[in-house]
Structure 1
Amino acid sequence: MRLTRTLLWNADTRKTELLHTPVNALPLGWEEKGNILGRCITQVMKDVQHFGVTLNPTFYLSDAYGCVEGTTNIGLGFWDADQDLREIRRDVKEQMRDEADLVLLLKHEVGHAFCYAYKLYRLKEFRQLFQVEGNYFRSYPDGNTYKPDPFSKDFVNPDYDHYAQKHPDDDFAETFSVVVDPAEAWRGRYGGRPGALRKLTFVLRLIKQYSKKKPLLESDSQPLHMPVSDIKQTVAEFFHISRRRYLAAAEGFMDPELLQIFAKPDRLKSETITASLLVARSRVFIEQVVKRRANIKDKHLVSDILDKINERVRDLGLVYRQRDEARVLAELLALVLIKARNFALFNTFRNHMS
């Protein structure tokens with residue numbers, strides 16, 4: 001790849017752009033080829049279907065992982081839908097779930113959904129085996145804190161965090177996540193833990209018994225908890241990280257300059273024109289002027305800068321007023337001229353001319 005494009009689209013540039021972006025404006029999805037979240041969801045559903053499970057939970061991007069209480073809606077941490085967001089979260093939390101971790105986590109959440117879909121927590125044997133006391137959803141420990149017994153043989157422990165000991169709801173979900181392993185490795189691992197083995201065989205029986213039945217819940221009427229469309233914070237605000245974290249090497253970061261030239265739609269009350277339309281209409285003119293004025297020999301340089309600008313004004317949804325077009329075009333031309341001149345002189349797009 002050309003050095004110009006390498007710099008304009010480097011990882012630090014994109015991370016800086018992301019930090020300035022409201023979460024609900026992020027272009028996210030897990031259906032793209034190669035997306036780790038998409039691969040994990042596919043693997044999880046393949047594994048549970050291996051055991052005959054026909055339930056199709058609703059997966060949606062959210063502010064955290066979790067199955068909404070009493071529903072089959074499963075929230076997914078939005079950051080795992082994008083590699084750069086995963087790295088930003090790793091830099092903040094000093095952890096990043098790998099594929100195996102995500103598969104196990106998602107199986108746990110599908111376990112919650114399976115339990116809720118058939119209201120298994122109402123079964124007498126279920127309540128006895130998982131020691132349910134009182135209201136199933138109102139008996140979680142205060143602050144979600146718990147003191148596990150690391151030597152107990154009554155619980156599965158797939159993540160080595162003793163999470164199954166937190167509450168019967170999580171005990172079932174953890175047990176479910178262990179059971180839905182096509183290799184059924186749990187039979188050997190938990191052979192010497194009679195309490196855990198009893199739960200595992202019980203959950204396997206429930207899966208076979210209920211998988212072909214119609215769920216007791218209507219998925220369309222179930223609520224979502226904090227979908228990404230409701231998260232108005234910027235990525236920096238959400239992760240409590242400085243927006244300047246990656247700025248030093250963010251060669252292609254032009255948002256502040258572009259926001260001085262153009263505007264967000266909600267800032268202008270009169271009829272507006274999209275900034276990307278101006279970039280497209282003026283492209284040839286800007287390239288000719290900049291190459292002549294700055295004596296640019298690189299035939300790709302100005303074009304690459306304009307590609308980057310066009311991408312950002314489109315992603316930011318920037319606009320301008322028709323009556324301001326002469327000013328806007330002049331300022332856009334000046335910006336491209338400065339960026340091109342900086343690169344021609346210093347091999348960088350950072351500002352050396354102020």
Structure 2
Amino acid sequence: MYRVASAVDPESIAQISRVAFRELRRAGVRTVGEFHYVHHQPDGTPYAERTAMSDAVVQAAKDEGLRISLLRVAYHRAGPGRPAEPDQRRFCDASVEDVLRDVDALRAKYKNDPDVRIGLAPHSVRAVPPPWIAELGAYAARHGLPFHMHVAEQPREIDECIAETGKRPVELLADLGVLSPSFVAVHATHLSPSEAQIFGRAGAFACICATTEADLGDGLPDLGALRAAGARLCTGVDSHVITDPIADLRALETLERLRAGRRVTFDPGASRTPAEDLWRAGSIEGAVACGFDDAGGTLRIRRDHPTLDLVDDALLLDAVVFSGGSAMVDSVED
């Protein structure tokens with residue numbers, strides 16, 4: 001990853017982004033939240049146009065017909081007490097003020113574009129010191145911006161956070177005052193039961209990246225605890241090993257079956273079926289987590305796909321969610 005990240009420039013990151021966004025669009029995605037942290041030149045020197053890399057990614061999404069929430073990442077260190085490694089320098093900023101200056105510029109540039117949102121994303125409690133998180137969170141709250149972080153992706157992150165602050169990551173984030181309905185924890189794999197309760201009380205999101213977690217072997221999140229606490233769920237990818245948004249939303253149920261060892265793990269109640277609840281998490285909730293008010297389009301499914309043979313219309317959504325995949329997507333219409 002670092003070799004690739006060290007080599008890209010505004011032109012090549014635009015080309016790479018277009019390939020990724022084109023694949024997402026063809027798989028049924030209309031809205032992308034881009035966790036963007038390759039900002040500067042390889043030695044860490046900002047480009048003459050400081051937001052050149054961000055602008056290239058935004059334009060790539062628009063060229064491929066996607067709405068984008070550009071989540072401007074803050075990155076400062078390799079970990080508690082460890083300066084950034086050489087390959088991380090182009091991710092890093094010297095101060096919170098540098099981060100917010102770029103966010104101000106991006107917000108001004110895209111304020112009238114209905115297909116673009118700007119958000120803030122302190123990378124993690126590992127890469128961003130606590131005072132930065134608090135200041136960035138306060139800025140996001142003042143301006144109503146999406147606020148995303150990698151949270152509890154791996155046990156080492158939790159151990160380092162406890163060693164530095166005496167608290168687990170979600171406990172620290174609560175004390176810093178950054179948890180809210182606009183907060184999105186990417187991964188949320190290794191939360192304690194009490195952390196799930198904190199999330200639920202805040203109305204925060206957990207963004208589950210199931211196909212990536214399976215590829216990395218990072219573990220199974222306790223989705224039952226998150227659901228029971230009232231946390232909101234959405235889906236994402238943290239790589240492009242597999243691009244199948246239907247598989248990712250289905251995993252919000254199947255991963256929990258594997259973890260809990262039982263066939264059906266949640267009942268959304270009389271208002272929705274499990275398939276409807278999962279579809280909502282993979283569409284509307286994901287868009288809201290990215291700062292948009294609606295899903296932004298209509299997904300057309302190939303009714304003649306072999307998987308849907310003999311399926312009654314009344315059970316079509318169930319079949320798509322629990323048996324389908326991106327191969328049955330016909331188009332996404334605005």
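Read-outs: derived from the displayed coordinates by stated rules, not from any lab. These figures come from a predicted structure and were not determined experimentally. Cβ atoms are built from the backbone, for glycine too; each structure is taken alone.
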Inset, instruction - For structures 1, 2, calculate FRET efficiency 1/(1 + (r/R0)^6) of positions 87 and 127 (r between Cβ atoms, R0 = 30 Å, to 0.05) and state which one comes out highest. - result: 2
Inset, instruction - Determine which structure produced the value 22.5 for mean projected area of the Cα convex hull in nm², calculated from the coordinates; the candidates are 1, 2. - result: 1
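Please state which of the structures 1, 2 yields 23 when relative contact order in percent (Cα under 8 Å, 6 or more apart) is computed from it.
1
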Inset, instruction - State the single structure among 1, 2 that was used to calculate distance in nm of label points 7 Å out along Cα→Cβ at positions 7 and 311, giving 4.0. - result: 2
Inset, instruction - Supply the structure label, taken from 1, 2, corresponding to mean projected area of the Cα convex hull in nm², for residues 119-254 alone with the calculated value 7.5. - result: 2
Legend entry - Winner on FRET efficiency 1/(1 + (r/R0)^6) of positions 223 and 295 (r between Cβ atoms, R0 = 41 Å, to 0.05) once structures 1, 2 are ranked, highest first: 2
Inset, instruction - Compare FRET efficiency 1/(1 + (r/R0)^6) of positions 63 and 79 (r between Cβ atoms, R0 = 25 Å, to 0.05) across structures 1, 2 and report the one with the greatest value. - result: 1
